[in-house]
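Student: Scrolling down, you'll hit the structures one after another.
Any read-out appearing in this document is the output of simple, stated calculations on the displayed coordinates, not a laboratory observation. Since we're looking at a predicted model, the values are computed, not measured.
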Structure 1
Amino acid sequence: MSVFATAADAATGCFPPRTGQAPTSGTAGYVSVSGNRAFIADGEGGLAVADVSDPVNPRVLGKVDLLGRASGVAVRGSLAFVAASGAGLLVVNVGRPDQPAVIGTAQTPGTAKGVAVSGPLAFVAAGEAGLAVVDISAPSAPKLLGQQQTQGYASSVVVTPRGMVVVADGWNGLVGFDVSDPTQPRKLGQVATQGEALALAIAGTIVFVADGSAGLTVIDAADPSDPQLLANHPTTDKASGIALSGEAVLLAVGNRDVVVVRVSDPAKPKRCGRYDARGIARGVAAAGTTAYVAEGEQGLTVVDFSACTAPGACEPLSSSPVN
């Protein structure tokens with residue numbers, strides 16, 4: 001249980017309810033939502049596609065087995081780009097959600113853990129190999145263009161509005177890259193976080209970090225050569241997953257909690273509520289006031305956190321100020 005899960009939560013009265021659940025065949029570890037579809041990186045179960053148009057009755061429409069363990073997924077149109085551990089980056093056609101099919105593979109160095117897509121490029125957080133850049137302009141024939149080693153273990157990646165790539169690099173913190181030449185990604189800056197940077201969400205130039213045992217860390221990446229640590233808000237358990245919807249951050253903490261945090265002022269987040277997962281809350285996505293939780297062997301869970309956004313539902317977090 002996290003430091004957020006205190007008597008203060010009872011004071012706010014916000015424990016968002018579970019509305020529905022869709023079992024999967026593997027171990028759900030990451031989820032991405034596009035429209036009324038959820039795309040679940042289901043570990044050894046491959047990629048699962050679920051219909052979430054009815055939050056009370058989400059259901060898996062189809063799945064595809066993969067060569068590697070599905071760890072992360074990004075979706076654009078009818079294509080899903082899957083970080084598949086040792087199998088690299090896989091391109092899956094999800095135009096028919098009941099029959100998703102792998103149409104392309106790019107072998108990337110290291111262990112593909114996370115992926116972000118921008119224009120004709122996919123950026124892969126490649127574990128011990130750092131950042132890999134893949135040309136996806138021809139989805140059936142993706143091609144590795146470049147790679148840059150980092151000093152930590154790259155597990156998550158986001159792209160800023162100006163096209164800079166930011167990597168969560170474990171105990172090495174966050175690393176920013178210039179990818180204007182995708183064949184030679186160039187390190188621009190690095191900032192140490194308070195813990196182990198595991199997962200990222202971004203709003204403009206503000207990066208929110210699931211920072212392991214250090215909880216929630218907030219970074220200002222407006223100057224990519226000199227990213228600034230704005231604030232850190234500790235948890236007693238490990239923060240490993242994160243999502244952003246409007247002014248709400250959803251933080252997967254301690255394997256069992258998903259904490260709702262308001263970030264209208266990124267330097268002063270406020271705790272608003274907590275969902276107690278049945279399974280292991282490994283990853284989370286959000287759309288509006290609905291959260292989609294990858295709960296390990298429990299599959300996909302849908303949670304309504306609308307009550308947590310009401311006036312008076314939130315209170316300031318204890319914080320470690322940054323000097």
Structure 2
Amino acid sequence: MATPPIAFYAAAVPAATCVDLPDFRGEDARGRGASQGLVDTDRGIRSMPIITLLTDYGLRDHYVGELKGVIFTIAPKAQIVDITHDIEPFNVRQAAFVLQRIWSRFPAGTVHLAVVDPGVGSDRRIILGQYAGRFVVAPDNGLVTWVHREYEAEAMFVVEDRRYFLPQISSTFHGRDIMAPVAAHLANGVPPRAFGRVTDRLEMLPIPHRATATEGGWLGSVIYVDRFGTMVTNIREEQLRTPRGEQRSWDVLVNGTSIGPIRSAFCEVTTGSALALIGGSGFLEIAVNQGSAAQRFIPLEIVRVEVR
């Protein structure tokens with residue numbers, strides 16, 4: 001049976017809420033940490049800037065190809081890296097987690113173009129943010145929630161200067177007509193402040209960022225499901241270690257039923273058995289050896305994961 005899309009439980013998450021940002025108005029026109037940005041004032045623009053693409057467009061249609069065509073027309077020396085185009089349609093929550101996971105894997109100066117935009121054509125804003133010397137161009141709908149919680153914001157602007165958009169703007173394809181050309185111009189060395197005014201607010205998803213401490217343990221929830229049906233929780237590896245950094249012995253329970261201790265590998269249990277392990281993202285994950293935990297433990301919005 002196919003793994004259920006994460007969208008069916010993410011849809012239950014309340015709408016994004018607004019948070020205040022630091023005042024960036026006194027910062028350099030390229031934002032804080034400008035020496036780590038796209039433009040090196042001593043050496044000039046990077047010869048081959050990196051632009052990553054993260055969308056829910058899929059690959060069946062022409063949408064991704066149009067994004068790339070726009071980027072190459074404006075920034076022919078750009079290196080385009082496809083992160084994924086298989087985000088579940090409209091699933092901002094899923095995209096926000098993926099964006100955070102790849103953020104620091106790319107060098108400073110990278111432009112991350114993230115387009116999961118169920119509010120396209122509405123009055124929702126488009127933002128250009130800078131974190132840890134990397135940039136993001138995305139709709140202001142909570143897509144940068146995980147990045148914002150993991151890194152300090154160095155600059156944040158509202159994208160509004162039409163000089164950097166395509167001449168004709170479709171109300172249903174802002175990814176092509178606004179965000180892609182802005183990302184390309186940014187990669188060419190146009191300073192972030194040129195695209196619009198500084199903003200002091202940002203939409204954030206009410207995602208449970210960290211697990212809740214309990215008497216003798218932690219209570220967590222599912223924040224992401226991968227294509228294998230493995231459920232990533234918000235219980236972090238460092239929360240499961242002693243003050244000396246040693247791994248404690250824990251019993252892991254899913255919806256009140258024990259699935260045993262934290263394992264090191266899938267092969268430590270028989271095929272079809274559930275297990276808990278620390279995944280490559282540094283979070284506690286619930287999996288089924290050669291099976292789908294997401295199929296076994298549903299509905300996901302009420303899954304409770306406890307370690308004690």
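Student: Given that Cα extents along the principal axes in Å, derived from a single structure, equals 58, 44, 34, which label among 1, 2 identifies that structure?
Tutor: Only structure 2 yields this read-out.
Student: On to the next question. For structures 1, 2, calculate Kirkwood radius over Cα pairs in Å, for residues 103-270 alone and state which one comes out highest.
Tutor: 2
Student: Kindly point out which one of 1, 2 the value -500 was derived from, the read-out being helix-only ellipticity at 222 nm (-39500 (n - 2.57) for each DSSP H run of 4 or more, over all residues; to 500).
Tutor: 1
Student: Taking 17, 56, 25, 2 as the value of P(r) over Cα pairs in 10 Å bins from 0, in percent, for residues 207-286 alone derived from one of the structures shown (1, 2), identify that structure.
Tutor: Only structure 2 yields this read-out.
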